[in-house]
Structure P
Amino acid sequence: MIKFTLTLWVCSFLGTQTACMPPIPVPALYNSWYECSRAAHKESLQLLSKVGYKIVNDKKIATRYTCQPDDSI
């Protein structure tokens with residue numbers, strides 16, 4: 001069975017150039033794309049909450065994510 005790994009980026013969409021921080025790998029493995037995608041949204045909410053309302057609004061902060069197949073198991 002293929003597992004999926006989740007990687008998140010915190011990015012600023014201020015101006016014409018998107019600027020992202022280094023990728024944040026999530027150590028968990030997910031059994032499906034569905035589970036990985038849902039986890040990405042939950043993790044994104046937590047990250048945005050930590051950054052805070054003012055900075056998210058002022059810097060146009062958002063997250064990006066990928067769920068990549070990991071067939072190493």
Structure Q
Amino acid sequence: MCLGAIYWAQLKAFYFASSRHAAAAAGFDDARIYEELRLPPDMRLIPSHLMLASRGGEPSEEWARAATKVLY
């Protein structure tokens with residue numbers, strides 16, 4: 001989610017102090033996340049369910065229309 005937020009925010013750079021391998025050695029292994037993202041949603045370990053599909057785009061549409069947003 002943090003990496004997703006970085007790309008959504010369209011940052012020009014980000015800085016970190018530890019590799020994903022060091023994080024995994026400390027018990028924060030995110031390899032499963034990378035594996036899951038390669039799979040179709042219906043094959044992932046944690047089920048996901050689309051809800052309110054007819055209204056789900058409203059927040060994005062409102063953001064697109066907003067005149068006060070700041071993009072970098």
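Values in this text are rule-based calculations from the coordinates and carry no lab data. Keep in mind the model is a prediction, meaning the values are calculated, not measured. Cβ atoms are built from the backbone, for glycine too; each structure is taken alone.
Assuming 7.8 is mean count of other Cβ atoms within 10 Å over residues 8-15 as calculated from a single structure, say which of P, Q it is. For mean count of other Cβ atoms within 10 Å over residues 8-15, the value 7.8 is produced by structure Q.
Kindly point out which one of P, Q the value 10.2 was derived from, the read-out being mean count of other Cβ atoms within 10 Å over residues 24-31. Attributed to the structure labelled Q.
Computing helix-only ellipticity at 222 nm (-39500 (n - 2.57) for each DSSP H run of 4 or more, over all residues; to 500) across structures P, Q gives -11500 for structure P.
With respect to FRET efficiency 1/(1 + (r/R0)^6) of positions 16 and 48 (r between Cβ atoms, R0 = 30 Å, to 0.05), the largest value across structures P, Q is given by P. Between structures P, Q, the greatest calculated value of distance in nm of label points 7 Å out along Cα→Cβ at positions 40 and 64 is seen in Q. A value of 13, 29, 34, 21, 2 for P(r) over Cα pairs in 10 Å bins from 0, in percent, calculated from one of P, Q, originates in structure Q.
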